[in-house]
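> Structures incoming, each one as structure tokens.
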Structure P
Amino acid sequence: MAVQWVLVCHGLVTLLVVVSFLCGQWPIFQGTPIQRIHSFLTFGAYDYFLRFVGIVFGAKGTNAILSVEYFCCDRPNPILQVLYLAILGGTYFLIAKSSFSYIPGYYLSGIHRYTSLLAVGVGILLFLLTSFSDPGTVKAENVSHYLSAYRYDNIIYSEKECSTCKIPKPARSKHCSVCDRCVARFDHHCGWMNNCIGERNTRYFMAFLLWHFLICAYGTVALVLVLVGRAKELRVTYILTVYYGVESSFFDLAPHVVRWLLSSYNTQILLMVFLAIVSLLLLGFFGYHAKLCLTNTTTNETFKWQEYMNWQEKLNEARASAAALKASLNGMSSERKKPPESKWKALFRKSPLQDADLVVKKNMYDKGFIQNLSEIIFPLSTRPSFSQNKSKPH
């Protein structure tokens, strides 16, 4: 019984840590213990560790840790790529070792031994495509074509030069400090891929997220069917009701069946919980990026729009302050005669969320659901019209 409680606690702690680490910065968790755990995992723990190294080993130890940090976080490296392959390969190995002996089973046919391997193979293929494909590197040779492909909106993008590459900076592009290159329609730098996600490989990245969600969901359902099939084959409910006198209702049988599963198939249950958690996280991540793709927005641009909104808010505050100062200089007599603002009027005043919607509506790159999706699947730089532009003099 103690072992079962240890497994349950282990699963709950794992779920808390994974959700806190990956989702703790979401607005929904603001001010909650999950946000505090996220802050500790991402900043606090490392800061304490760095201080400890400084106390024990001095400046040389701190500099050594900072050098490792620079290599791992600020330069291209394959660490997370290797970790991804280890997680994928290790999980598949554990599933094969613990559960393939029950396939074929009561609910699963033997073909799932091979479809699971095929699913993992396709996942690795999408991983390689995303990792090693060109994200849309902007160079002196092709910068003029990207300048014609993406127009400046003069709101969050205006004509300027990249201070590092010394070439004109096309709209929607960004210089990646990790890869040290400008990338067209830059979304973000993905450490798991050791590559930028940009105009040319967003389609592979989206396919990678969707496929890995499906793999994890498939693995979760398959393990559930394995366990249910084992209970059916061993006639667990029959034994509990006939030989142990347990009432044949769900609420009476469920605790006994769960206890039997935890004692006999704890590895499968841990794998099932792990895959279920990862599948939900991948679904959320895919949904977020799908929304960006369907509105023709990038992760980088969401921050730019936020900066623009903050700037507008400060500008409006400055104008309001100037107006208040002018009113005070002209005298407050007219202000005193004004009736107090109606509570109903204050209630229905435009909210900050409506302001945000108005700003986002200024996105000139949003061309509608179909065309936005088309730009992801068939990037502008791969289209015949783009190739024809290359031959035109500029």
Structure Q
Amino acid sequence: MAEPTVTDLPAQAPPVCLADFAERARAVLPPDVWDYVAGGSGAEVTLAANRAALDRVAVVPRALRGVETPDLGARLLGRPYAMPVAVAPMAYQRLLHPDGECGLAAAAGAAGVPYLASTLGSTPIEEVAATGAEIWFQLYWLREKALVRDLLARVREAGCRALVVTVDVPVLGRRFRDLRNAFRLPSEVTAVNLPNGRDDLAHSGTPGVSAVPAGATFAPALGWDDLAWLRERVDLPLVVKGVLDPRDAQEAVRVGADAVVVSNHGGRQLDGAPASVRMLPEVVDAVGDRCQVLLDSGIRSGTDVLRALALGAGGVLVGRPLLWALAAGGRAGAASALDLLAGELRDALALAGCPDPAAAGALRTLRVD
């Protein structure tokens, strides 16, 4: 695959913020695909709350700190990365662009950040790992434990650096946009990491029904004992994603998690759940230095990354903005978005008087109502 450049993007004024990619993606995507990615569950109260809550976090900058060019480097799960950012796990990326998971993973690798490969990826984990990016694998717990074992064996063989277990999908949230659209996947986009046929129903549309699989595939009765079983059998760093209640964060530490991701699944699961950033300080206080805390859901800019760091996160997961960039320009679009995010974060740190991401944890924050 040839190394892409920003000039490979469609001929138009270059994006100046991540929101610009959303406008371009909407112009090229079928309406039902746009809705599938952009939408949340229910009345989308939590989806809107993620953005509103981040905008209410004011960061108090420090003056005369002698900072000209901050170093963006940070450690996630004990490993050094170019910035405190990871690409969130997102399903069916070939739905948005033929480059799909490999394109976004390659862009992440070039940017020096980890890429979280989804169980519901539309490109085999082995091919994604072959891009050379640092891969963390996101696991949806399957109903049959033997299938979980098989998938874990593939993850190890592919050289993934961490295992991220999503724990907030006992059932799929009711996503009204998908139901109204009778959303289904095109025949060429499949969940290739699942056993053969496990997402057959995802390709058959029925009015008032979304075809995206969950109930027939995932185990709704997942419990902490299952996480303990996993911890005993996996020698990779273990991340628990989908935690909002500090008590659950403490349970994750108890079973041996190396990190937790404070997340409401981008507003796509329980509508009415709190914004992730609202729960972040409580989770940080609950776990102390016993594991790393990452933030997911609603991150849209370098300023948002700074807000998360100032509230105690060790890093963030970025999702939809990178899918919009992928849709707008394939691998080159994703690379451009990550470069733009790095520039925004560098500016935000400099303006706040921080020489590096770690220093942001000492900043004061205020809630602006």
Structure R
Amino acid sequence: MLGYLAARRAGLDDPLRLRRVEATRRVLSLQLNADRDMDRIHANGVNTVDIEVIEGKYMLSGGADGVIVIYDLENFSGKPQYTCKAVSTIGRSSKYAHKFSVETVQWYPYDTGMFVSSSFDKTMKVWDTETLKPAEVFEFEDTVYSHHLSPIARKHSLIAVGTKDPKVQLCDLNSGSKIQVLQGHRAEVLSVRWSPRYEHILATASADSKVRVWDVRRASGCLLTLDQHNSDKSKAASEAVNTAHNGRVNGLCFTSDGLYLITSGTDDRMRLWNSATGENTLVNYGKVSNESRKRRQFTVSQGCSPEFVFVPCGSSVAVYGLHTGELVTMLRGHYNNVDCCEFHPDHQELYSAGKDGNILAWVPVLRGPDVEEESDQVTRLFKL
């Protein structure tokens, strides 16, 4: 690390390189924070978490008990040991609360005054953060597995929704109505994700083993059907046979630049795709345990070089090199299966939650002889 600082001081390296080195070093040193606790509010498992990007201060969580919690991640106590308090809770006592398990929560990308939740009770609710009352409620005929708002959209305000129905629903926040349906999947849609690079591009994953990439401006909709074998068949033929996995596909995540898409399936495999061409990059992550029959939330680091992907793996969180497939480490601390994890890019921290009802914070820690070892690891990875 001293070498990078000296090179920066001498003008041999640009500031971005030093920033990436430091971000990478912090990710490689992630450990369970013994000094930071999270208020335990959920009586059952935690299915989903989301950190707002405006201030990086507030986190949402949704649980199998139908409860939604807003946490303040800042330390106001001034002490090394502190608890992140739950500042608001939509519990069972609220007449507006979801009746069944909350599967996805997400902050509105441009304002912390609003967030969206979806549930097994066949509804998706748009909440006013101040009043903790739904400003809009979308009702569906089937169980809702996943929803997502585009993090960059300026020309539309669509929420993509995946349900037990094979049709992908597009709901408009402005009009409060369902305005479009994307047809192509033949089983329930378990995960949906907008591209962080192009606001009209959407990826969807289904129990039919397929991952489809859509341009919602086109009448035909579907641009690509991802094929794990990179077959050279005609588009008409490949649409029917291409599969991304050999089981249910229940996890989707774009890299922060939108150039790559990571998918996870119940065939215990994770795959990295070129999001523009749909090509399987053939990165081998080995066996990635996945027994979930619903959406699984995993995440990718930001600001690092190389990038890392954090994936729930049993009661641990597995950390892989995104482009190498190398298992870097296993983060162990939960007492039961982990269902979701979220990366905090402002501090290179990770939050994970699962069926034990706990939300754990993983933070960069450097102590004593570990500094030299981790600096050597950063240097080795940077040279790859």
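Read the figures in this text as sums done on the coordinates, not as results from a lab. Bear in mind the structure is a predicted one, so any value in this text is a computation, not a measurement. Cβ atoms are built from the backbone, for glycine too; each structure is taken alone.
> Which of P, Q, R yields 17.4 for mean count of other Cβ atoms within 10 Å over residues 76-83, as computed?
Q
> Give the label, chosen from P, Q, R, of the structure having the highest value of distance in nm of label points 7 Å out along Cα→Cβ at positions 156 and 244.
P
> Quick check on the output: -3500 is helix-only ellipticity at 222 nm (-39500 (n - 2.57) for each DSSP H run of 4 or more, over all residues; to 500), derived from one of P, Q, R. Which one produced it?
R
> Could you figure out which one of P, Q, R the value 130 for volume of the Cα convex hull per residue in Å³ was computed from?
Label of the source structure: Q.
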